[in-house]
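In the part that follows, the structures are each spelled out as structure tokens.
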Structure I
């Protein structure tokens, strides 16, 4: 799952990776996360439980990469939740995340100044992400032989 961290006025790409394995149930966040990011364990778990979704009773390790970049705040809660839910859920979460990421790329330039980004880049990212999401959705529908709305 890809997201961004703000460093000053620059947006830096951050990968959120979840590893779910057998063992003593637990939840660990690694990757130079501050106190607010560490508290995401509780916010994510309670949010998933409130939504009555499946929480895996397994050992969960979430990596916020790159490790050298300090992650601050609660802005990583949604990507962490989607990464954990992706363990049990289908690839439809990936389709949704690609679509949301494309829209984010398109609109985040309005909120964050990033002078190194060419003006055509946000529209390109939106097009790429939506195309990838559509293709993945098409492959899954074709493979299962049923539509999304079933």
Structure II
């Protein structure tokens, strides 16, 4: 099931047609990403000990978000306290296109890392991926 969240501020600040386009685009991206169920390769993330899968590569292309993966991998590579066998990476984007990236050891635990972005063009309101044994992968690839 694809879940889309819309705030009342978005409804006030955008035309109905703009919101419909945003929703359609978000559904299209999430549907396409959910089709990734395995990988044929691991792609090295520069300046880090981390790699990512075909599905994450697809996300990078669809969402134009190489920055999200490279920023996170570099942070993880340089902060030993963040290096865990399993992490949940979550990005959330508000109505003003400000973003927050968090890392958790599990979905029910508090973040062990948080980074705020004053602006992002990430097209989804929120999205989660896993980092397992230094591999970034989509939930559908796990």
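Just so it is clear, none of the values below were taken in a lab; they were calculated from the coordinates. As the structure is a computational prediction, the values presented were derived from the model and not from experiment. Cβ atoms are built from the backbone, for glycine too; each structure is taken alone.
General remarks:
- Here percent of Cα pairs over 29 Å apart was derived from just one of the structures I, II, and that gives 23; the source is I.
- For the structures shown (I, II), mean count of other Cβ atoms within 10 Å over residues 68-75 is largest in II.
- When distance in nm of label points 7 Å out along Cα→Cβ at positions 52 and 132 is computed for each of I, II, the largest belongs to: I
- Structure responsible for -10500, with helix-only ellipticity at 222 nm (-39500 (n - 2.57) for each DSSP H run of 4 or more, over all residues; to 500) calculated and labels I, II on offer: II
- P(r) over Cα pairs in 10 Å bins from 0, in percent, for residues 84-123 alone from the coordinates reads 31, 45, 22, 1; which among I, II: II
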